[in-house]
Structures are given as structure tokens and as C-alpha cells.
Structure I
Amino acid sequence: MIKRVSSLLLALVMLLSLAACGSSDGDASASASTSASQSASSSADASAEITGVQQDVVNVGISADCTNFNPWSFSGTGANAAIWSLYQPLLQPVNGEYQPSIMKNYEISDDGLSVSGEIFDYIYDWEGNHITVDDVIFSWGKACEAYPQNASLVDEIVKDSDYSLTIVLARALYVGEFESIARLFVVSETAFENSADEMNATPVGTGPYKLTAYTSGYMFTYEKVEDWWQTDASQIHARDVANVNTINWYVITESAQRTIALEQGTIDMCGSISDQDLAQFEKSDAYQLYSIADNLSMNLFPNCDESSLCNDLNLRLAICYAISNQAVLDSVYNGNGTVMYEHSPNWAVGYDKAWEKEDNYYGYDAKVAAEYLEASDYNGETLTIICTTDENSVNTAQMVQNFLLQIGIQTEVTSYESTVFTQYIQSPDMWDIMLYSRPTNMYYINAIYSTLSAARNEWGGSINFVYDDNLEALINLCYYEETSTAANLQTLHEYLIENCYVMGLVNGELYSVIPDSVQDVTMSWRKTIIPGACVYG
């Protein structure tokens, strides 16, 4: 049994929500809770039915350890999968709306330069620390230390009282930027200062679960907080529900081993199974498959720095015409996903379906590729393809290598662990072609801005060393809400194709294997399942 979220319905729900509430949101998930009978059921109503049969223990397979529980600088697959029930954000972003969590209400000023609101006055963390606006201000400061770019969004947070505040914005925010503020995890300053390791391994949050056991590289355990602070059932957000008493997270790095653990009943659910291992669960009586379009998409970035041969536009076009992204989808992703015709996937707001019918470089044509190669300055040199060590990236790199070899381009593939990879890609002399799974939140322009805007990088160029004032002007034009028109987005789209700065390959699907007893799947804003908040029948 497969539960799917319709990408078209997802986009329509987002647009309707935006029209209704006038706020922006970078959350690409269709809703906090999704059911089989309704492809994009919404949890916008916090008083909706969000509880079911209580589960005593749920064992979850996870592909990587949660090595850092810090509320602001957590990273990696393990933390992204598991951290959500420990902490709570100011507001929960769902479908363009921002719903109560720590804050019970908020209002954006008419000029868009300030946000005022209240937090609940009875918030306590697991250790009994009372949360006030002082803790919100402290948490924002720590978040800005972890992500300095956030500091440019807010001039100050003014304490109007212990439970009311005004967020004074540094400027009118771009599309989706309020999300960075709304998703702030809030913790007690006292608890953080008392932590010997800045909560890296000893988290103390306000969420409905607390970490009670941790064995590095093997497992960690969450226990339900029995005296949790939010006693008003009508104010409990779907992502903050605790329908399970104990959650054991087992670190199982290989997909095949996670599959065996599911078959043997060692684990009850798993959020990461390879496409090749999914088929055996499609007709299972004990399990069901849950899928949703990934917010990560595989993109190819040619190095446009003068030091790289890919600075040559004709070579870039030859590379892009030589690659069949349909073949990558069919082979690497086992057909689970969609081919891309732009830098962002087709569910992003601002994406135009008409782009899929254009005759552009995403159309595989070895003959045209060879013609561009002939017109380039390429003379048989070996190009370096760089990627991360995850299976999809390596397999995609090898396919790209084979496609390029067919038209006479020599390449070598080098893969790195993600932390090393993010350092190496900043050196233009280390690579010529980069394969990188990049996130798209809700808007097409967010995907463009995050990688191709010169404002994002200290070297004053794009992630792949494009230094183009015209490109920057077009991105900025589309990044302001009042000028982010269909016509301007079309101009930007055409400019990217003309200059061949990036090639979208595949937007995959995220599959999870979950017990057949799960009636509703509750997901974080990063599209990971929150086991404790799922509804069990």
C-alpha cells in the first residue's frame, strides 16, 4: 500500500493558503499530517483529531547517528530525522501559514517591518525552567552565531513584557525569509548555560519528548514527558503530539540491513530505504509505503570560474546536451521521482509547467552535444566530477561520466563525505563539474537564490563561481514579492538556459516504510517522519 502526496494538489494548497493568510512560508511539506484517504490533509486546525491508539514502544531505523542535538547548529541525516520532538519553534510553518507552538499569536505590521506577538505564559522545559521572552532573545542570538546570515534579518527583538515581544526587522523580508525566524527553536538560557557541552549530547527542550539514553553509533531513546507544559489540548500542534511512550532510534547505516531489520521486526518503521529495496514492502500486510516529493533535487553545476575548462559556454552546453536525466531517473532512482526542467522541481511555487515543453538543453541530444563540443576549446583534458559519498550521488556521477565519455569528454569522479565536500566545493581549482543535491523550500526563486546569488557567498559569486551582474539583477528582481512576476521569472529562466549555469537532473521521492497501523503520518518541515506524532489506529 502506497501513500502519496500529489505534487499538484500540494502546490494548490500552498497557493490557496498564501492567498488566504498573506504570509509566506518556505515549508514544502503538504501538511503536518497526511492520510491515505486525503492526499494533502491539513493540520492547520490545531484542535483537529491528532491522537489515536497510544503506542508503548516504537523502534525506528535511522541511517545515521544523531551526533549533535544542539538546537541551532544540528546537522546531518540523523539529526534531521530525529531532533524535532525535543524542541519547539516559535511557530510551526505549514502551507504558507505559521501556527502556534511557542508563540500563541503574532501580527505583521502594515509596513512589513515588525512582527509583534505573545508566547504562552506557562511554558516549562523538562528541567522545570520557565520560558520567557528573555529566552527567545537568547535563543535568537545563539541561532545567529550558528547561522550568521540570520543576523541580517532582525535589528532587535524588543521585550514588551515577560510574554510579549516585538521583532524589529532589518528590512522588508524576501519571499520565504520569515520562516527563518518562525522556525527558531527556543530553549531556556539557564538550561543552556548549565549544559557542559552546549546541548550537543545533553539536550533540554520544551518538546513532548526527552532524550533518556544514548549509545554512540548504536541507538538513542526518547521518553514521553509525562508532565509536559502544554495542557490545553486545543493548542497542541500536530507536530507536538506524543502518541508513543518510548521511541528507540537504532542506527543502521546500510539500507539492506534496515530492510532485514524491518522483515525481522527489530524495527517498526524506517524513513530511509533504497529504491531497490522498496518493492518487497509494496504488498506487505505488516507495512505500508509512504512517499512524498523530496525537497532535495540532484543538480549539475559546471564550474564557471576562469580556472576551469567549464568556463567555456560551448563546453557547458555540450555537457548538458550529452546527459539524459530520464535515464538517471530510471536507473539511479529506479523511476521514483520526476525529471527536472529547471533548477527547482515542478512543485515549487513560481515554476511554470510550460517549461517542460521547451526545446532547451535538458533535451538529451548526443548529436547536438558533439556539435557544441566541437565549437568549444576542449582538447581531451580530464574534467573532475565532484560529489558526495551517498549512493545516489555516486551512481549519478558515474552515469554522467559515461554519458560524457560517449561524446569524447574524459572525466574522473571524486566523492567526499558531506562535511569535506562542502569545504572542497569552495575551491574553484578542485573541480569542474559538481553534482549536488540541493533543497528547494516552497518557491522556485528560493532554489535559485540559495545557489546562484552572489550575495550568498563570501567570494562574491555563485556556488559555482558565476560572476554575472545581469544574473544577480534578475535574481533580486524575482526575489522581492512585488516584482516576482511570471514575466520576470520567465526572463530569469531563459537567462539561465542561455548561459547554462546549472542543470536540474532529478527530483526524487522520499519513501518511508511504516507500520500498517499508522493512520496519519506527521512530518517535520524537513519532510522527515515524527514517529511520536503519527496517529496509530
Structure II
Amino acid sequence: MFPHPATIALASAALLVSPAAGAMTDAQLAGLVAQRLHGDRTGACMAVAVVEADHVARTYACAEPADLKRVGPSSAFEIGSVTKTMTATLLAQQIVAGHASLDDRLADWLPPGTPVPSFQGQPILLRHVVTHTSGLPALPSRLHATGMADPYAGLGEADLLASLGDVTLTAAPGSHFAYSNFAMMLLSDALARRAGTDYETLLRRELFAPLGMDQAYINMPTAGSSPAQGHAPNGQPVPAWHFQTNLAGVGGVRATLQDMVRYVQGELGQIEAPITPAIRLSQQTVSAQPPMAMNWMQRRLGTRTVLLHEGGTGGFSSFVAVDPVRQRGVVILSDTTWTTLGGLGTLGLHLVDADFPIGPPRHEVPADAAQLAALAGTYTLGQLKMRLIARDGQLVVQPQGQRELVMGHDDAGDYYPRTLDAVLTPELGATGMTFAWSQGGGRMLATRRDQDEPAKPQVAPLSAAQLAGYAGTYPLMPGFDLTVAVAGDTLTVQGTGQPAIAVEHVGQDQFAAPSVGAQLTFERDAQGRVQTLVLRQNGQVLRGARQ
């Protein structure tokens, strides 16, 4: 019903000249980043750059200015899945050289005898691997991870390949999009094997060195860089992630802001190098559902196509965007994982195109007493029984057989444990208030199991005049608006190209659409007039100013 943004991770250039008229300055960029980050409850720090045709704006910023010592020009961040775009470029290089094709079978790139699944005789092709339509699961079955602290550290090539024998495809390759780190690790390993070297050496030789990414690395740190410390969104330091070198094309690169500026300049064609033809090929459309190039998500902005990818590890988040027509690129590197908060997309997309709302920081605020009372009860979350308790103005989560989690609450409407990376989002279910739990990239809806399930919280009905105060059009992204209207004694919401649906009044300036799992919050200006609509759906948050 509503959109789900993907959220949905190049030889020496000439010396930069002074900014052209209209080019973003360092000060302007710092101001925009501060709008999103200053005082944010995650405590995150960021390195951010906007790359234009003849100027690069840069800034280093933290939610708390006293933390600025955490990041700087020598800080090497885990860029996570943005690494996949680099792996795709190495494959494109093989295609340009005539040594490969997107229509090659994956099986032909793996050691003889590897048990590669197919569906009714239809094989997995390389085009399916770089568009996440292979049908392979997200992770190999023999990962041997004991937790999310460093999940890939114990995975080697033998277990990766053997995991293919545990897979039964349920649909034809190419028919469905399902993000697969498993498939990309297979490609990373295969590229190294074909090159007769290890993946890091291959990447350094073919991409890093020609583009001047002098401090980027995987497992062999370079002089002049220092690994940044990663953090969970509760501010606590977390361990670095490690990958066996040949499997690291899935997400194992560390890079400084300058490294990623050079990478984006190469993607924009501002640096000419032997790898340039491969870069151009990797940007061409390969799949339509969703629109993808080779590991790049594509988004249409008017007549332009922008390439996007986000990345996230246990303690880091990243965002890279390339707009070839406008000759603008964006890099955001954060020393804090924002995966459960929807990633860095609101800030990143705003820097790509100012028509996207930038979004505010998340501040801790007291929880609403009525909502706490409505949430209190017993639930199941998958196979886990969980009790929610309202205590002293706070929400306390008691998973069966585990210690209590005292939850904070922010002004985006989410609750969060103070000791681990997770988010509890209240949702209005068919029988009352329930919640969605987001953790480790997954999202599950809880089922209430109280013996006497409470009725929906009583909310005073709104008059037609009060409802009319919300009516209007709210652009949430280029090409997609929500139109809010009054139909009798009901408020309706209609997305661009979609039918109108009724929404339920569930609290002060809050409405819900349980049928599509969406919640809407209206924000007012100092005069009390409705000014902004905030849509929360499937872990994503979109914001639009009223027109």
C-alpha cells in the first residue's frame, strides 16, 4: 500500500578547484548533517562528503560535539554491504575483458562437484547473484555463528560451498528479489579463485590503487589509517567484524572518507583508470523488480537514475549514492549501526536531492502513560514468550528465561533497550495494541497472548472540523505523496497511484492503518497548526511537509 524505500550499502584526478557557484560548501554540509544528527539519542559520529563536478564538501560530526575525537580523516570505517558494489565492478571487469558473462551459470564459477541447486532445470546465473534474485537464502546454513558480535568470523570456503548442498530452491532464479549475502560470498570467492590470488590483493590491484584509495583495506591495514571503533545505537562499543579474505567481497572493506570520495569520483567518471569501462558497465540496468544494476539499487528522480547502496555491520552504517547526470555523489560513514533505525537513507537522500525530507534527530522523551498501559501484557514473538510491564513511567520487557530489559523511548515513537541493538515499535492490532520487534536486520510482529485481551485504548472521537485540520497533501519522496482527506467522520489516506484507505484515530495526532501495518503521526508548528506527516511502516520512517 505504501512505499518501502530500499532500505532498503576513479588514475589520479586533477587538483580540485575552488567551489563553483552553487556547489555545496563544507559549512553548508555541516549544517545539514547537524539538523539530522545533533543530540541524536544514538550518540553517533559521522564522516560525510558531497562530491560534485569540481568540488568536494566534507564534514565530521557527532551527536555530542565532545565525541568528535572519535572520527577524522584517518578513521577507517567498516563500509559493510557497499563492498558489494566493488565486487560487482570486479565481475564487470571480467565481462569487459571477454572472460565472463552475466549469463554464466554460477556452478561454472565454483569448484567441480560443488552441489549447486537449480529449480526445475533452471540454473542460477551470475545476473541473479548481482541482483539478489538467485533464490539462495540470506546466509549459508553452516555459518557457525554463535551470536551477532562477529557473525562471519568462523566461516571458511569449505563450509560456504557445502552450505549449497543444504539449499532447495522454491522458485525459479530471477523470479523473486531476496537479499542474499550467501550468494555474494560465493561470487567474491570465485573472483579470487579465477584471478589466482586472494580477494584483497585483487581489489587493491584493480580498484584501490588505480583510484587512489590508498588507505582502504580488508585484513591488511595500510599506513596512515586507523580503524574506527564501532558502536551500537545505545552508544556502547561493539567488536569489529571479520571475514575470511576471499569471502570479504560481501561486506569486509574498511575505508576512510577520502577513500570513498575517490571511489565515488570514479563512479561519476571524474577519474579515468583501466577499471573505468567496468565501472560504467556495472551501472547499467540488469533487473527491473526492483530496478537494479550490478549490486546497485536504482532510483528514478524525474528523468535521472540515481545509484544507491547502504551498508551495515555490528557497529557501523554507510550510505553511498551516485547521480551520474547531475554529477553528484554522497558518502556517509557512521561509527554507529543504524540498521534497526532504518539506516542513513533520510540524510543520504536529502543530500542527493533536497526534495527528500532530511528527518530530525531522535531524542529520548517520556513515554505516554496510556500507551504504556495498553502495551502491558503477555505476547509471543516467534517461539519466544515475552511479557511487557509498565513500571515507573517506563516500559520493561521480560523475555522468558532472560533478564529484564528496561526500555528507553524516543520522539520517533520507538522503544529501545539500553543494553542491546533492538527497537520495539508499537502497532495497533486487531484486538488492541501490539508491537513489532526489530533486531539484527529482521523484524517480527508480536502476538498478544493475554487471557483477557484488553480492548483498544479509548480515544476521544474527533469532530469533522478537527479531522479537517489534518487534510492536505504531504510529499514523502519525489513522485510519491500521501493525500489526507475527510470522508464523513473518518480520515482517509491515499498514496500516489493507490486507493484511499481509512485510518483509525489512536492517540494525540496519531492514526493507524492496521491492514497495511502503517502508523501516521502529525506534527504541529508553534501555533498549533498541523505542519508535517510522519509515516512509519515496516521499519521505515518517511516525513513530508504539508502543502
Structure III
Amino acid sequence: MPSLQKKIIHGNEYWYIVECRRVNGKPRPFVIEYLGSVRNLLERLKSVERKRKVKSYSYGQVYCLYKIAEELNLIDIMRKHLPEQKRNGIDIAESILLGAIYRACKPSSKRAFSKWVEGTSLPYIMKFNAKKISSQHYWDQMDRVEEEHIRRIEDDVTRQVVRKYNLSLSILFYDTTNFFTFIATTNKRSKITARGYNKQKRNDLRQFNLALMTSQDFIIPLLSYIYQGNINDAAIFPRYLEMLQVRLKKVVGEARDITLVFDKGNNSKGAIERLRESNLNYVCSISIMHHAELAQIPLDKFYQVQMEDGTTIRVYKTTKQLWGHEHVVLIKISNKLKEGQIRGLNRDIQKAISQLQQLKCQVESKRYSRRKEQQIQRQVEKILKRQYIKDIIKVQIMISKKDKIKFNFSLDEKVRNEIIEKYFGKRVLVTNRTNWDERKIIAAYHGQSKIERIFKCLKNPYHCAVRPQFHWTDQKVKVHTYMCLLGLLLVGILNKKTADAGIKMSTEKLMDILGNIRQCIVMESTGKRGKPKIIRQLEEMNELETKLLKLLSS
């Protein structure tokens, strides 16, 4: 067991930490540590007690995202297009990058940015004073950014991403989504926010729409367009295609052998004509409800196709005149889709029956005039408005001579089963790629899930979310949304690099793991005038954290 031992040398006292060990069966003292004189020992104790400070900062997320920005030369690209304006020692391009990293790590208000960033290593990495980056700082910087600036930056960044990471643009995916806001109805400064069908069921609020295109390689947003919240998808698609052709030419030159994949909500004759004029190929889907002859094809005409992942899909391939041109039509059967559609139908039936039962109790307890019969009929039509329900549920309304109403309804199981057998589980794909086989068509359309994952990320409250956003002018909304897309781009490239290295995980899990990597700062007083000695080092990491940081920082 170690113990303190004093030695007197030339009349002076010196202290040692010694340990007794046996050598050849006899105890012998061994010096473990020399402590020096009493005065030296006292100074050492005071230095440790009073003059050492330790603090740790979040490091992994901000460092890796900043490294990706450096790889892309992102700040220089933005500086090329943005006005020269510095606030608190940083320019507009640096402010946008800070905002993008912030949205990727912790979506919150710009007022909360300063507090968040003080707990990270970002001020040390990018050399700025965190306390000075207020919401007013962002307001001033964002105020100078115009929509044309964003478009030019996005084109240059997309070109750089395609070149740097060798992304394939042979297949591109297009889709739209919307984001509700809390912009007041009386606000006349915002033109793009309006009430419409909201995909998060907030139809009571004003919203704006986002059209987005991405590549097949990974969930990396490429070209975006923000437009009015009350315009439907099919109406905006031809306008987007017109811009897409111009922007693709800037990014990759002439659009050759590019296939655009989109969902049936964007279908229109004008969009198809625009695609053909632009020499763009396409894969889309149509509703089987609007093409009775396709629903009548017997199941024994379908055959099995094996996909690259080993799964088998039952399909039927034919040709059909659509939008004035000959197209390849592929019907595929999905049991998973069928099960989901049946669950949805049963839910709608139960909801309609419940509402009809309530209406029945109300009207049978009162006397109604002939004039009120039309009012009841409108209520019934509203209850049965969902797809298939008015065919499955039969309603009878009769009023006697004494104005006593009789209200009856019944469920037609035969019609229900016919609808399930005829329409459910069938997805109809359409393409002008006549040289593609069934596997290529299906694989291209299944890739549409990538852009849906982007929208899921943009609505994830923990990373990369567009909301919360506290802006009430169109210009600020557009700049804010681009910062969110830029943050998602950086995260998407992080995820691509890890996947290319054989480490596959979700975006959320990757960001959470990187968030656990922290940098520790030890400040020690040297006993001399001037700044204290500062030592920066990473806290102990597990094997996966070490591997990720080494991969993403290289």
C-alpha cells in the first residue's frame, strides 16, 4: 500500500510516495512519485484546486457538417452570388451556413441560436462570437438575400455535389409537399401562404408548398421551388418543368437520357406535352378507377417478375393511348397495398355508419317538412363523400304524411367485395420508355420513396425540420426554407459517405450518434501572467463513434 515518506538531504526535507515490496522475501521501499519539498507540494495542491477548469462542448455533429461544407467549397459558392455585408464579424454566406447547421442539428428559433451554439465547438471552428448572433443578426443578413440569389446558389451547389460525389442524374424524382404556418389571415405581406389541403391535417392554417427534385443515389435535395399554398400539384407541375429544363441545362448541360419519376397527383396533358418537348423520359402512375378496362383484366393474365433483391411481383404489361400518345402500361399487384387499402376502407365504412346512426337518431326524434328533406340529403351526401362509400352504403329517406321521417341505411357486402377484388392492391405504372423491361420500370417507381424520406426529414422535429419558422414575409420564408434544405443536403452527404463505407443507418440515428461526441477543454493556470494553458481533446468514444468521426472528418 503506498505511503508518504520523508527524507532529509543536506538538512532539507523532501517527500516521496513509496510502496513496500518484497524482494527475495525481504521488504524493500520503492519510490512511486517524488513530491519535492513542503513548499513545492503546497503549490502543486493549490494549482490543482484553484486553477484548473474543465468544460465540454458538443462536437461531432457540427464538426462533420462543417467538414462537408468545406469539401463543397460552400461558403465561396455563396459569396459569389450574395451581396457583401458583414454583421458581428461574419458575412451573409457564413450566416446561412450557420443557420443550415443549426437546422440540421436542432431545429429551433433563431432567437435560441446563440444559446445553442455556445454549447458547441462551432464558434471555435468558424471563429465567431456566439453571444452576438441574435435573431436581429439573422433578420439583417437574410433581408439581403433574394430569390434569384437562392436559385443561382442552388444550381452551383447541385453542380458541385454531382461532380464531387459522382451522383447519377439518369433518374430523377419529383414530388411536392406543404408546410403550415401561423401567419395571420390579416397579413397582406405574404402572397405565397394560403389555405389549402394540408398534408398534416392543418387546413385551418395558411401554408406554402414546396416542389423538390432529388437523385436516385441518395436523399439529397437538388432543385427546389416554393409556390402558393392554394395551388394543386397538377397545376404547378408544367410550370416547374419549364424551370427544370433551364436549370438542368446549367447543371449538367443538355438533358439527355434523363427519366423523371413522379406520382399520379402531378398528371396532366400539359405536363406530358412539356416533358416530351424537353426530351425528358418519365415514369408515373395513374388511378385504376379511371380506366375500367384495366381493372377488368383477369388475374390469370398476370405473371411473376423477380426483382434484384429477390422479391417477386405479379405484373401485367400492355400499351395504351394516354394524353394523346402511346405509352407502356404496367399493372403490378401488391398484397401490402391491398391490406392497407382494405384497412382504410373499413375505417371509412365504420366512420360513415357511426355518423349515419347519429343523424338517424336526430331526425327521427323531430318532425320535418318537405323542405327539410333536401337538407338531410345534403348531410347524407357529405357523410358518404369518401371514395367507394356511397356505392357500399345504401341510404333510404322517406317522410310520411304526418311529416314523420323514416331513415334507413344498409351495408352492401357484395359491392364491397367486388370493389376489393376489382381495384384493390393494383398499382398502374405508365412510361414512355418502351425499351425498359418490367424490372426497370418497377425499380424506378419504387425509388420515389427516396423523396418521401426527404419530406419526412423536413417534418422531423429533431433534425432538419422546416418548422418551427417564425417569418411572415415571402422573402424570409424562402430564405429560411433554403437554409433547411441546405442543412438536409449536408446531412444527406454525411449519410451517403457512411453508407458508401458499409455503415448503414437512418439519418436520425447517425445525427444522434455524432451528437454524443464531445470535445473537452481543460484550462490550467501556468502561474505566470497571460492566458491560461488550454488543452483541447475529445472525450472517450466507443468503437462506432471513433470509426464515424475518422471517416467523416477525412
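Derivation of every value follows stated rules applied to the coordinates shown; laboratory data play no part. Keep in mind that what you see is a predicted model, and the values were worked out from it rather than measured. Cβ atoms are built from the backbone, for glycine too; each structure is taken alone.
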Value 43.5 of mean projected area of the Cα convex hull in nm² was derived from the coordinates of, among I, II, III, structure III
Output 3.3 (distance in nm of label points 7 Å out along Cα→Cβ at positions 98 and 490, calculated) maps, among I, II, III, to structure I
Note: helix-only ellipticity at 222 nm (-39500 (n - 2.57) for each DSSP H run of 4 or more, over all residues; to 500) at -7500, derived from one of structures I, II, III, originates from structure I
The highest value of distance in nm of label points 7 Å out along Cα→Cβ at positions 58 and 434 among the shown structures I, II, III is in III
